[in-house]
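Pasting the structures in now, so scroll down.
Just so you know, all these numbers are worked out from the coordinates, no wet-lab data involved. Treat the numbers as computed from the prediction; the structure is a model and nothing was measured. Cβ atoms are built from the backbone, for glycine too; each structure is taken alone.
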Structure 1
Amino acid sequence: MFDPDIILLHAPAVYDFRQRATLWGPISDLVPSTPVFEMYPIGLTTLAEFLERFGYRTRIINLAVRMVQSRRFDVEKLLASLPSPLVFGIDLHWLAHAHGALEIAGLLKKTHPDVPVLLGGFSASYFHQEIIRDFPQVDYVLRGDSTEEPLRRLMDAIASGREPIRVPNLTWRDGSGTLHVNSQTYVPDNLDHVMLNYRHVIKSVARYRDLAGYLPFAKWMSYPITAALSCRGCVHNCTFCGGSAFASQMITGRERPAFRAPEDLASDVRSIGRLYRGPIFLLGDIRQAGIEYARRFLRAVQGYRGEVIVELFTPAPRAFLEEVAAALPNFVLEVSLESHDPQVRELTGKPYPGRSMEKTMQAALDVGCQRLDVFFMIGLPGQDYRSVMETIDYCGELLRRNDGDQRLWPFISPMAPFLDPGSLGYERSEQFGYRVRDRTLAAHARALLRPTWKHVLNYETRWMSRDEIAAATYQAGLRLNRLKAEYGLTKRDEAEQTEERIKCAISLMAQIDDLVESTPPEELDARMMALKPQIDQANESTVCEKKELDIPTRGIPIRPLSISQVVLADGWAAIKRRIAGRT
């Protein structure tokens, strides 16, 4: 049997979500996962592939997906049944997993008390000292956005019984309980060492006979979207973003982004397309490394006919979009204006004129993009309730100006559940008009147990309270939903169902507010459970129908012949290794 040397686990946002009633509302409406954020970060895949190259057997288990798929799935029973590896790893990348990650770490210490537990990711990096100081269930934190090589060195140290005093980027506790913070010296200039190899995932699924454990999110089999990684880090400074240039320097020590070679990125796209039928999301604006980088990628990927989602962080000239269309004839474009108001947009770190992005959007439609998604946000500096409503007016103007073009899709959502630690808004909250409630990991973990997404928010702004943010979100959702129905983007019956869900969520929010006011804290959870059937119904597709984001796909999600070849090749390689070991 293939006993792994490291098991990488992904936890749900809240560990006991199946036994709780929380009105999560619209916090996951614009991402593929459910409100428990069962989609694991892409870094788990690159870590596993990298370690396998150096002879370490790895396994990924998406506990959150299994919990979403089955109410009877017993997490503790599964953990107890696992063979003891050298180390367990848990991602704490997005802060939304603060509760779940720490709880799973505690269960691992209960079921495997002698196996060290490692956390990694942006949020773990930010709170690294608090984690090792205050949470005895965690032994190690690896800091940074590129921990493949530090993790290999940590594995070497554990395997040989050495203390990890020379492992870069590591925060750890020794046998006497002393906290150590090793220097953060591993910050690679490029991503040449990283392979986003989905072939490795397929091999692992066959090796451990565990499809659910590797699913990126619960509904992946019906919507097989994948990602290709262009860079780590960012050249922009969006005020609210924990992955901005400011946050990257603070959390990961990165002075500038590290890029994957454009030809390798193109090779990744083609490789993914040979295995899966769904759209591929290019993570990061391919112009961040300069226009020549973008053109090299487009030349290398020329002629790929699958759906590729391209992000633009700033306006682009028509000539560039023509190059994109020539190379990727079925491209989808995503832009995030955040607000129609140039003053709000400037405060968010996007100082470009709205007219320049409008020209970009028009050019994208003209050159033949298959779809154009335009995203707006609620909870920004300088944005009040009236401004949010004016953004919806602006969405209507965009649709009218483009004669209701069925490829143009506007979306709006709240910034939730948290303002990112490390972002300018969090670190310089007074300067940007934020009032931040929670400043520790423990406080954020507790916040996730509050009764609604409004109560979970770790911030409000000088211009909107949490109540106003929630009210603006629901009213904006109602108005935008009606606009989409008016222009034929959604069917009338679907729009009516969405409106009913929004009104139900508004009513539930009012009921829960009354409960919070009138119920002793020790009785609140029990009173909330009486509302659980209604709450669960209102927790997905709240401000829009979730499948509005999906790009239509045909047939089964995988390409069976290609998958079979990968599995057979891995099996034959394993047989040869065994034969070689006997001679």
Structure 2
Amino acid sequence: MIRQPIVTIMGHVDHGKTRLLDKIRGSAVQEKEAGGITQAIGASIIGSTVLEKICKPLLKAMSMELTIPGLLFVDTPGHAAFVNLRKRGGNLADIAILVIDINEGPMEQTLECVKVLKEYKIPFVIALNKIDLIKGWKNDVTLSEAASNAIPSVQKVFETKLYETIGKLYELGFEAERFDRIQDHTKTLAVIPVSAETGQGIPELLMTVAGLAQRFLGEKLVTTDIARGTVLEIKDQKGVGKVVDAIIYDGSIKQGQTIVMGGVDKPVVAKIKALFQPAPMQEMRVAKFKPVKEAFASTGVRIVCPKVEEVAAGMPIIAGMSETKAKKEVEKEVREVLIEADKEGVIAKADSLGSLEALVMLLKKHDIPVKKAGIGNITKKDLADAESMKEKNSLHAVVLGFNVPKQEGAITNDVIYRLIEAYQKWAAKQKKRIELEKLNELVKPCKVMVMKGYVFRQSNPAIVGVQVEEGELRNNIPLMNDKGEHVTILKGIQQEKKQVDHLKKNDKGAASLPDVTVGRQVSENQILYSEISEEQFLQYKEFKDTLTEDDKKVLKEIATIMREHNPVWGV
């Protein structure tokens, strides 16, 4: 039996992926998405009858007959990481549609999508969206009429934008061309201009995808007797309780069968009480379902069975295989993701296996190591495990949660790239705090003047009035003169008859100077500097971005003094 090819729609976050699928379905799923960005995986069945109806004139003109039973569209979140929809032996997608805004061209996330498609060797076509926004473009005719009969100035703008995108695709290593100008689809990437607003180009897009699937996927679309699938979501159905929404990508699944699903802790074995399929042309997250006795790949299904609460989204499903063998396969697939890959790193939590895999992949891409990854809400143990990382590396002492409830002490977000940005901002603050802590351990840069007429004790220890000219005078720091000679270690500061531990710029106070006699080692109106070693000076240079201008000024004067004796001091 031939199954429906699985089509993944990908692209930059605002280039119109969901709106394009909405136009095909005649629905409005996008309005319900968090931040206008698809953050969960949805599936829609576009049957052969619907395909034939939409593409009838084109099929007739090309004498083409549909042999596939339809298409199963999977709408993924904008970030390229989410193409990583898992299945046994590879990726869930058979073919992909990469959506690009014709007016903006390929963006950063578009390029990431291309890299992932190349890595997984997934065939794809380009839907060059938003042609309706080209000034003067005719939106009330077919794509071929608009493209060929446009006034010359509009035609020129359209062709320029089209071939600018084709040029960028060439730079990425792809020979690309407008779909109706291609001689050999094995060598040339098809670019189909479309409008998700008006529907222009959608028949051409569907026909191209269906035609490529029929011609090139071949044996890949032949199903086996074993049902395999992926859990999309666990949800509550009124009057039924918790149910499993899933994609079956191979074989057929039947009511009454024993099913093995991936669980958070171990494989879950249960008997299917009931099966439902979404109505045609409806996205699974909002669809009305009808009961069925059997469902054939590729399709979306709703499964009613016991122990659903133990299953997690993204987990594999197997039916029609011996329980022992199925459990081993499921365990192996789950174990590929749930690994503690790094000795040190952050803790990653997500609501599903697919989300978790995407998060871990993205973190590693940004050189953020992951010590532990898990599915489900953030727990006290997760926070404790993160806290234990503080001594080794405080930048790893955090839990990152994607699509899970907020938790104090963790960083969470329901938009994946914003979660990465939030961590990077947090890490930058942590790094600066660490740098400041290191600087606080060093002798503080300071320039101080011994005030004339304020010698309170000449020696044992000498107590004199001082004024801070630059920097900060701290207790217990070594002081030197303007020749770089050691004078004393400050052992006490008073201000307005109270003991203090520091004086800031322009502050005045009394300083206790052991082993000093006024008139010998120091004198009135003399300038003293904090005595900073060459090693400490080099550390200050390393963290120069955190220093104040006053600190930099004092350090420069100290370096000038020391280089009178050693020209390469602090270089």
Q | Identity of the structure behind 152 (criterion: volume of the Cα convex hull per residue in Å³, calculated), options 1, 2 | A | 1
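Work out which structure the value 0.30 belongs to, where FRET efficiency 1/(1 + (r/R0)^6) of positions 134 and 358 (r between Cβ atoms, R0 = 30 Å, to 0.05) was derived from one of 1, 2.
On the way: 1: 0.05; 2: 0.30.
Structure 2 accounts for this read-out.
Which structure, out of 1, 2, was helix-only ellipticity at 222 nm (-39500 (n - 2.57) for each DSSP H run of 4 or more, over all residues; to 500) calculated from, if the result is -8500?
Working: 1: -13500; 2: -8500.
Corresponding structure: 2.
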Q: Of the structures 1, 2, report the one carrying the highest value of mean count of other Cβ atoms within 10 Å over residues 374-381.
A: 1
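Of the structures labelled 1, 2, which one yields 24.2 when mean count of other Cβ atoms within 10 Å over residues 126-133 is computed from its coordinates? Could the numbers behind the result be given before it?
Values: 1: 20.5; 2: 24.2.
Working through the options, I get structure 2.
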Q: Please state which of the structures 1, 2 yields 0.45 when FRET efficiency 1/(1 + (r/R0)^6) of positions 6 and 414 (r between Cβ atoms, R0 = 35 Å, to 0.05) is computed from it.
A: 1
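Quick one: FRET efficiency 1/(1 + (r/R0)^6) of positions 14 and 190 (r between Cβ atoms, R0 = 25 Å, to 0.05) came out at 0.10 when computed from one of 1, 2, so which one is it? Don't jump to the answer; show the numbers that get you there.
Numbers: 1: 0.10; 2: 0.60.
Attributed to the structure labelled 1.
Comparing relative contact order in percent (Cα under 8 Å, 6 or more apart) across structures 1, 2, which is largest?
Values: 1: 16; 2: 10.
For this comparison of relative contact order in percent (Cα under 8 Å, 6 or more apart), the top structure is 1.
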